[in-house]
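In structure tokens below, several structures.
Each value in this text was obtained by applying a stated rule to the coordinates, not by laboratory testing. This one's a predicted model, so the numbers in the text were calculated from it and none came from an experiment. Cβ atoms are built from the backbone, for glycine too; each structure is taken alone.
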Structure P
Amino acid sequence: MRDDGSANWRPQHEVEIVAGTSLGGGLDRVARALAHALAETASWDVAANVVNIPGDGARRAWSYIDRHPRDAHVIAISSPNLASDYLTGLASFDHGRYSPIAILLSEYIAFAVSAASPIKTGVDFLGKLATDPASVTVALSTALGNPNHLAFAKLVSHVGGDLRLPTIRVFDNALDAVADVVSGGAGVAAVTAASVLPQLKAGNVRILAISSPERLAGPFAEIPTWMEGAVDCVIGAWRGVTAPAGIDAGQRAFWEEALKTAVDTASWKAELTRNCWSSFYLAGPALRQYLASEQRDFAVRLAQLGLLRAASPPENAELSPLHATQKDRNA
């Protein structure tokens, strides 16, 4: 049923925050942090509960959103994968099918090996990529073509290697990709930094480097960035909120204001610190411009990697500043 679209729209019953990963996964962590922040600030008398719909690289969650058109009581945690999955042909939909509300934060990519790995440093890993790339096995989460994969592609490009030679293992959940490294499956995991924290604290993994522009704080304070080693690898994976298609202006305005207030709460800021997330809030016309720019950026990059399936890269595309400082060489 369509809700009143007036400027005074408020949720009339339980709000669902849909996360496309299982409990503890990257999208789930953001969903639960948001639920707490909304509870701290909510001026409406209804609950906001997390609904986990894992599977198919988080794409099952969007099938659920499709079943709730025009329903502003259902929102989902979104990511760049909506664009990259469409461009690689894994999905038939992108951001334009839904109602993006805001980007909330960005996470950077950590490259982790098991504590027993003979690969001790990022230099060691680059050397292996340069001299014996066929022996390298990398664990990623959700899908090829996402920011994790693009970060790895930058390393291969840096050493002048062939991206077709390493073996890439894709998992539905970043925690499973890290577990694969711990169990001796893949040699390296390339996942968002917060996804490595449990195994890092347990002493089961070592982080080689992170794709951030500067060192992260807390447990990552001693971990170098790839930029420190003169490797052009600065890539983040943002997390945001998207509503179903067809919500109206009043509902959009409500969620933009609610989210803007939520990211200013003490509980949200505490989660940023605990997970080493980087604050990055974007909404309104700036958000729509950013998503369009990012999709053009991805089309160029995925074409370079031979992964572009759904569309051709635009001519003279400009790269968005969050993800890179210059165009990649062909990997």
Structure Q
Amino acid sequence: MMPSFAIFGASGQTGPYIGRALSCSGLAYRAVGRNRPALEAAFAADPFAEIVTWDPQSSASVEEAANGIDTIFYTVGVPYDQFELHPVIMRRTLEGALAARVRRIVLITNVYPYGIPQTNPVEENHPRNPQTFKGRMRKEQEDVLFEAHASGNIAATALRLPDFFGPGVRGSLVYDLFVAAKKGGRANLIGPIDLPHQFVYVPDIGPVAVALAAQEQAYGSVFHFAGSGTMTQRELAQRVFAQAGTKPKYMVANKTMLRLFGLAVPLMRELVEMHYLETTPVILDDRKLRALLPQTTATTYDEAITQTLAAS
């Protein structure tokens, strides 16, 4: 069966769950990524998946990967210290997708382009005024995509997400929390941890993204998915340790500590500029999405914690 859908960046955090949602709907899809072993691990068991490797910085490679595809789910990640690649890869993707006559693209994105929130909760019409390099690169990525939409070359929509966690999701801000709780160790958190925060359970993203892609009126707009609601990191930690049956132990790093850790661990240095998300969290309002997709559901925190601990 020739697939009508492709997931670009398929073996990342959200790609496998979009694939699962497509498969559960009986829809064939193409899982596209750089690393064939990672793609095989994530998709080889799914009879609806076709595995294809690509070079995302080559428009010719993109065109080959997009051949025959109607709709692309774009979940491409880049190393955290190479965010300048986000708009570059989006441009190459659009060049190749247009050459392959792809009709629609769904971008999975985050809150970085908003910068420090001017109001909370944040609706989709909130100004995008990023104060950080990473936010500017994400904003430029979105601008490139929606300029293509405005020109009439391709229909584009975007699903904006808060922080996330889920089974095996190593890129999560709180991944270490689940591992530590399961093993009875000490978790490392980034503070402050007593402010309201949002987390989305990653398996919930797939059905929402697939449902959004099917709505013609979604294209040309951005939509928020707020996930399981607001909760402080401290409360989340308490619930995780309680479910694991281990004593709560965690160290909370502030911005100064991140700078110090960054002297030895480059990733910690990269987190410093985004620390404002802990002191002034972006709380997403997703009423627009729920009005379009009233069937949208989100897993409760307690159930999501249970499932994530089982996989940790």
Structure R
Amino acid sequence: MGAGVNAAMRSVARARCPICGSSGKRLYSGLRDRLFDAPGVWGHRSCTSPDCALIWLDPVPVAEDLHLAYRDYYTHVSAPRPATLTRRMLGAAKRGYLANRFGYSARVWERAIGALPWIYPGRPAELDFSVMWLEAGCRGRLLDVGAGSGWLVEQMNALGWEAEGLDFDEKAIARARMRGLVMHAGGLPDAGFGRESFDALTMSHSIEHVNDPMRWIAEAYRVLRPGGALVVATPNARSLLHRKYGEGWFALDPPRHLHLFNRPLLHRLLEQAGFSTIRVFTSIRDANGAWLGSRAIRRLGHFDMMGSHGAAAKGVARLFQVWELATMILDPDAGEDLVAIARR
């Protein structure tokens, strides 16, 4: 296929589903980058096969130009927060929660206040995500694929894992290495890791960024040790927010999000790769932030991820998160995040 109309970032048309090969119906068109002003005009298609229903970017950036979408990405910005008394107490409650739920170490008094996050809507989902649902008893060598700023690598090292990161964003890698983190450059299929090298592999909002997700999942299976865990978190194409905001949905994120998955499809892809004991569910993690972003995109056409928000807007965002949680009681597809935990 020939080059597309996006002069500063070359693109190619992709009319057929990259997963199953079925035809795709036009879902959205004429979209620009609403977050970081990468060049180009983009659109999406939806797979017409009911057994697949993948949503993908069409046109799609050519692989050699994809890095242009990350020139001003949020992983290049660090904003350390002062260690106030409130933040220290929140940190203690977090340690207690992680000890109670996943078996990590904490003081007795921290375990006691570890119940507090349950009274704050969305907080348990955020804390589960902060360790990618991995229990302390599984600790060993971990690879975070799409590590970005390295926040998860840093967090898991502090909890006793031997964590390393992998990313193709050179600026993000450089910043993470300055903090002493072990970071590898490139994509998973080409990284050259040995067979059965890791006890756990995490893909925290990275699988939607790659051109060939099936190849990445297959490589994840190869480099995991028997019994090792793959944990994937990615935007949920059937989320409540996508239904509400359509082309204004924050997680569409053209041109960086190349594929958007649904719960049955992600389960099937993991099963086809050879994984067993697969659990796929949705989560309200960051539904509040995604609501703020989607609302701004619909109203203004763009959203500043690094910007501040008023107390009223943040309060309404949390109320939406509660609404999404309540909706999930009857509709398990409503959550903003799609999470898969699979064993090799």
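Identify which of structures P, Q, R gives the largest calculated value of distance in nm of label points 7 Å out along Cα→Cβ at positions 99 and 139. That would be structure P. Supply the structure label, taken from P, Q, R, corresponding to mean projected area of the Cα convex hull in nm², for residues 35-106 alone with the calculated value 9.6. Label of the originating structure: R.
Assign the value 2.7, calculated as distance in nm of label points 7 Å out along Cα→Cβ at positions 115 and 131, to the correct structure from P, Q, R. Only structure P yields this read-out. Taking distance in nm of label points 7 Å out along Cα→Cβ at positions 59 and 211 as the criterion, the highest value among P, Q, R goes to Q.
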